[in-house]
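Computed from the coordinates by the stated procedures, all read-outs in this text should not be read as laboratory data. The structure displayed is predicted, hence computed values, not measured ones. Cβ atoms are built from the backbone, for glycine too; each structure is taken alone.
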Structure P
Amino acid sequence: MLSNSENVNILGISAFYHDSAAALLSEGQIVAAAQEERFSRRKHDESFPVHSVRYCLSAADLDLSKVDYVVFYEKPLLKFERLLETYLAYAPRGFFSFRKAMPLWLRQKLFARREILNGLREVERASFNGHLVFTGHHESHAASAFFPSPFEEAAILTVDGVGEWTTTSIWEGAGNQIRLLSELRFPHSLGLLYSAFTYYCGFRVNSGEYKLMGLAPYGEPKYTNLIEEHLIRIRDDGSFWLNDRYLTYSHTLRMTGRKFELLFGHPRRLPESPLTQFYMDVAASIQKVTEKAMIQMARHASRVAGKKNLCLAGGVALNCVANGKILSDGAFDRIWIQPAAGDAGGALGAALFVWHQLLEKPRQPNRTSDSQKGSLLGPRFDDQQLREFLDRVGAVYEIYSDDVQLCDAVASLMAEEKVIGWFQTAMEFGPRALGARSIIGDARSTSMQREMNLKIKFRESFRPFAPSVLAEHAHEYFELAPGVDSPYMLIVAPVKDSVRRGEKAELDAAKGIDKLPVPRSLIQAVTHVDYSARVQTVDPQRNPLYHRLLTAFRGKTGCGVIINTSFNVRGEPIVCTPEDAHRCFMATNLDVLVMGHYVLQKEKQPNAAPIDVTKHLAQFSLD
């Protein structure tokens, strides 16, 4: 029986698969949340989140003895049951995969309670004497989607690879409770199907799915019929059936096999090999099928839940193109997507589930915003800490006395097409940089996308960049309905006709990567080759300093849009500390680093040249 005492502190944890994280609630308020990768500098770190837990406790000035509940985001015994039943169903074909997986389960995952308690002892010596609770994987996703949302009631859709058994679920949320309405189970998984195509196109599973989404507009959806005839059957209610003759993730260590390659007539693309038009067309095809399935699911969720608001979570909810299609489909008036929609967000959802669902604590949604505080829930550093660091490393910097002067100076540098490392306020929770740990630049530049990809991010040139736009001016640039915002960069919208430039016939005639240099819009650097953009609307409530910067840039240029991409290089987690930011600044072709009220220009640094990125990049595995 869970205690219902006052002054309750709840620590949520996700771990042991990928993107481990911790989140802390105090009296129902979200105090802190962070992914372990930001501290360990190992992307998608799956280990117990020792550093994240330590940070969350310090943010609330607590030790473990003051934590009432530690909540794990899934039920390991149920997951183990699924693995055993799957191996038995496919025996003897799955023996090699079974033999590979079992030692880790028998050593660690099967004994999650022991591993969690051992992890907590590693965090600090103070003993944890509270309750240890396990919630369901999709239960955690659903809670993370609904409870922080601005809605009093909503339909909830969670879609990912797989939790214990569930791969997709529809819930109803009302007040402080969520209720399961229906679910799909393994091996029928839209997330795993998308990951299979990620693997087939030569990208890394659980990391490269966003690349596949970004690649899709360069291709034509030539293979949608093939996919729907042989791999997936989508029913009118959004449920679906997958054909395991071609998909091997259930019983091997690979996502696809020989039959899959014969079906498409091409072998799997080798990682880092050239991208041909075929793989671009495959990406376009699976993206279209995914959008169709998501729209059908959303329509069904609207019918069975009877709500006009929708909340989304699970890894597939990071497919912002599909999210945009759901919004424009019209089944819902408003949608809200958990910023940390993947497994990291399960830590927050698990904690919120205990607070509202199990302890039955009331919920008072903010109807105009949400309770996630802009998802700026990670570590922050004040000007004194920043100055001490900069002096210690011998940095040369200028100091600006207030936010107005700072933003005016940085806006002028951006207008000169300088590329800025922007390190401010609290670090973001979730995979998107939202103007706290960002690389920013002038969205009007015709060369910026290629330059930033190849010379700063050191990644593939096809990768699109997102726009940050003043919320009050978003309708001037993007096809967003009045009242619709996208503060967490999770909705793709078309660029308005009035902003587009160039000849559409020229863009249509170009093939593949040749589309990239073709003129498309006044904000070329953030307009994808299909005239779309992954929009982040910036308002003064969630991030006042970032909003002030965009306002200053608009005052100087007349443009209320800038480029926003994550502050890191390829394969590196987003920077967390001043040390991370300065190291990345010095190892790349970034022109300027802005940390708090301090501005560093590269050419003024005593050890600015030459830039050798090899050593820095070698620290991180390719994504």
Structure Q
Amino acid sequence: MSEKPLKETDEPTLEPEETEVAPVQESSPKPSEKSPSKLKRFFRGYWRRKLWTLPLTLLVILGVLLAVPTTRYLLVGWFWQENITITVRDSQNNSLVTQANVTIDGKTVVTNKEGQAKVSAVHVGNRHVAVEKKYYSTLGADIEVPVLANSKNFNLTLKATGRLTKVKVTNKISGAVVADALLDAGNGNQARTDKDGFATLVIPADKKEISVAVRTSGFNDAILTVQPDKEGSVALIPSGKMYFLSKQSGKIDVVKTNYDGSEREVVLAGTGNEDDGSTSLLASRDWKYLALNAKRESGKNNAIYLINTATGGTTVIDQGDASFFFAGWSDHQFVYSLYRNNIDYYDAKRTALKSYNADSQKISVIDENRSENVLGGKVFEDIGNVYILENTVVYTKSWNGSTVFARRSAIEDRQNVIVSVRSDGTSKKTVQSFPALRYDGPNARLYTPQEIYYAVPKANGSGSEYYELENGALKPIDNGEAAFAKLYPTFLVSPNGQEVFWAESRDGKNALFIGGKNAENEQKLTLQSGFTPYGWMTEQYLLLQKDGSELYITTKDQIKNGVEPVKISDYHKARINYNGYGAGYGGQ
């Protein structure tokens, strides 16, 4: 085959020649260069991972420091604080030392009735404590306040520089011990009674006896003299005043005393015009107010006076040509009725039922009687049977006539009613109405603190129908005649309204009882007693009377245990008894 001729534009193609490539050899290190040490490599790696290695290192260091007590407290003592309790006792008899000054971390706390100084925010670690009290050697001690320890209580002892004496403080009325009473012998020599009523005082070595003032909340102050190594005692009188009528001066005064009859004081002196038969005094359940029914001005009728026991001030509630009859206290509303002497008995507004707000000193007219002309005379209403229940006042209104003919016409289109109303005159409503009869209207009897029996004459005049008012509603009862004929005690309601106190005759003696607000769940305090209930003084104390001339004070437990009540005073017993009235005190 012939070769193809080359053109002038064609260039020859060169094939690459195969060549051998010599391998590259690594250069050897210079004699002066060395490999990095393991330590350097560690730090290089440590630093490259510093985001987690540095915090880990700090935690390790902190853990080591915290493991050593010395460095632990140096480290955390600046910012870590704990609440601690230091109890101080006497080195001689191990009694609690109260009213001692305990100083730590610049804070001074006085030991309480348990001999304890409770100090907050104390730096942990070794701390210095100083304890000081009059007639004791000053104590300096070092304590270690631990971190996150269960026990942060420390016990220290003081050494008395004088002789010790122990004093017991009790309640004169109840006999109970009085804790946390302050005993002050002056010059910083103080102590507080513990839970058992005891306190230990130090009598200076140069004294044979010291005078001690005793005071605490809820009791009158007392003074006693104590001697070394001889236990003393004092019975405190609860603070408060008892108010009653007294004829000790020859006139009927309103007086007040402490609960044991001490510090007697005339609150309102009698004028000599007061009448034994009509003068009476009723106290509200909290003893803040007294209502006095008395004739104090010659030639005038009785008036009703309000006595504010906080101020001793006297205000006239109502007066005029009228006869006043107390229904009693409903909280601070005093409820009473009156008969106006200058109005004929058959005319309108002759009788009225009113209440007086002792706080605002305002009178509300709850109701007044109506009167109408009829053939042969007049018919008119009587207001009666007024009882104070827990939230309401309940009373009756009955029609009567000025003549026999008028009385007969009273039954025409008229109704006798039982009415309930709030003590301020609001929310008045008719509980039940009955046809008016020419016979007597409804009669009533309170048989429990909140329930009333009613006897309503029948239309034919032969006997009565019987009902009971319970929870604001009237319903008929069986065997009502026997129930209505029974004698019921007066239930004295406690200040908070949750208990009642009453007596029942048993073999010629008075058995005393306490029960719930409606006399349920009764507890017999004593079977035989020469005492009868008079009232309450707070929820804690019961007032008793004896022989209609002596007042006493006691507690439920004291009666149960047969402990003789504390006599308050002789007093003037009003001739008026408010049977069934238990919403205040002084009516029995």
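Descriptive notes on the structure:
- Test item: helix-only ellipticity at 222 nm (-39500 (n - 2.57) for each DSSP H run of 4 or more, over all residues; to 500) calculated as -2500, pick one of P, Q: Q
- Which entry (P, Q) yields the derived value 7 for relative contact order in percent (Cα under 8 Å, 6 or more apart): Q
- Origin of the value 75.0, where mean projected area of the Cα convex hull in nm² was derived from one of P, Q: Q
- Look at distance in nm of label points 7 Å out along Cα→Cβ at positions 212 and 492 for each of P, Q: the largest one is in Q.
- Origin of the derived value 16.4 (Kirkwood radius over Cα pairs in Å, for residues 380-515 alone; candidates P, Q): Q
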